[in-house]
1. Identify which of structures P, Q gives the largest calculated value of distance in nm of label points 7 Å out along Cα→Cβ at positions 73 and 113.
2. If P(r) over Cα pairs in 5 Å bins from 0, in percent, for residues 161-224 alone comes out at 4, 12, 14, 13, 11, 12, 18, 12, 4, 0 when worked out from the coordinates, which of P, Q was used?
3. Please state which of the structures P, Q yields 47, 41, 34 when Cα extents along the principal axes in Å is computed from it.
4. For structures P, Q, calculate mean count of other Cβ atoms within 10 Å over residues 33-40 and state which one comes out highest.
5. Suppose you compute helix-only ellipticity at 222 nm (-39500 (n - 2.57) for each DSSP H run of 4 or more, over all residues; to 500) for every structure in P, Q: which one lands on -11500?
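Nothing in this text is a laboratory measurement; each read-out follows from the coordinates by a stated rule. This one's a predicted model, so the numbers in the text were calculated from it and none came from an experiment. Cβ atoms are built from the backbone, for glycine too; each structure is taken alone.
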Structure P
Amino acid sequence: MTEQMTNGAGGSRGDDGSRGGRWTPGEHILWRYRDNASESFHICRPVTVVQDTDELLAVWMAPGTQCVKPVLADGTSVHQEPLATRYTKPRTTTTSQWFGTGVLKLARPGDPWSVWLFWERGWRFKNWYVNLEEPRARWEHGVDSRDHFLDIAVAPDRHWQWLDEDEFAEARRVGLLGEEQAERVREAGLAAVREVEAWAAPFADGWENWRPDPRWGVPELPDDWDRTPAHMTT
């Protein structure tokens, strides 16, 4: 693990990031997703902690961050592959820089989704994005989850819409989601929609006006980004 991953601030903590203390603002951790067909990690994003409390984990993914993402075994982008074979062809991982504006990610413990904020250049707020996923498991150097395909976009005027319903249906068709699990994901999405329509936290909390500390650097991707945690908690 790189120095910034092992020597982060936040005081003493045990093998799990949530046991010995919370992460502190400015500390670097990893935000990872497991492949839906295995226990392997296929997405890893180094992020900077903005806030870590019993109610909310907020992290910042800076522009230029070196990330891990899935690609087909021949190097083709996943989203360039036709939907009918997108989830059945062999895959591997590659690294690439996040070239867009940064992303603020907000996650409440136990929620089967996280809320991401996107901006246009010049800090013009673009939208909220609800990523349906497994509740994140915490470990010493980050959080791990598994994506559930279905997403929700929320515009600044509070209008919302489902995203990636075709991918959600295809994942069900090829067996990446069982019927019971798919129903739970849909129910989680409806629960998130109710919070949007009630304009509850975190949508009403003013995060669109937040800005990163200019002193923060861009976290590095460690060589052992896919390490198996010794201990995890939710």
Structure Q
Amino acid sequence: MSGAAPGAGQTVLVTGGASGLGAAVVAAVARAGGRPLVLDRQPPADGVPWIECDLADTRAAEAATRQLAERSGGLDAVVTAAGVDVPGRLADLPGETWDRIVTVDLLATAAVVRAALPFLESSRGSIVTVASTLGVKAVSDATAYCAAKFGVVGFTRALAAELAGTINVTLLIPGGMHTHFFDDRDPAYKPGPDANLNNPADTANAIMFALTQPTGCAVREMIVCHEQETSYP
């Protein structure tokens, strides 16, 4: 993937590609002439190859990653855009809810990347993981999400060291975006009408920038948020 635009048949696997940032990445890859693939519980845009997968089942996520890659003749990049959150105080969140947030946001990220490694090694490909500004700044009522996203930061930094010279690894730390991510929340945890949020298409463009660097040039980390958003720094 490094050194060229994601076109000419290059293939990018996007988790959570049916909505939000993931859908914006799918659209950006397709616009550039690449071939997006999607893992999600919901269908992505028409015509995009996908496998229905609950990423909370990490072994299923691994199997689906391998299946999509084999069907498509390999992978040039992986973008782990899937994420969930249910804000609330630790004492109030059911254990299974807390566990699911950490599993989808952190453990599934590692599972998909693990399964993709042989394909990305063959293509000298790229990985972009998606953390959050709450992966570098902790707030109340977000113990699961912060634990998971802090974990993605550590995982990705270690992975970049491990894969240096073989697969390009980028950590994306995005701020809040205008997506459906907040729709099912208690109103107390929804952004207000004047919240400073980014357009997910702009964040997707930053991902495309990382994916199109020449061989030997690594964009290791990017923080992309509204210039007046309060979650960073």
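1. Values: P: 3.6; Q: 2.8.
Going through P, Q one by one, distance in nm of label points 7 Å out along Cα→Cβ at positions 73 and 113 is largest in P.
2. On the way: P: 4, 12, 14, 13, 11, 12, 18, 12, 4, 0; Q: 4, 15, 21, 17, 13, 11, 8, 7, 4, 1.
Traced to structure P.
3. Numbers: P: 47, 41, 34; Q: 46, 37, 36.
Of the structures listed, the value fits P.
4. Details: P: 14.2; Q: 24.0.
Largest one: structure Q.
5. On the way: P: -4500; Q: -11500.
Value -11500 for helix-only ellipticity at 222 nm (-39500 (n - 2.57) for each DSSP H run of 4 or more, over all residues; to 500) corresponds to Q out of P, Q.
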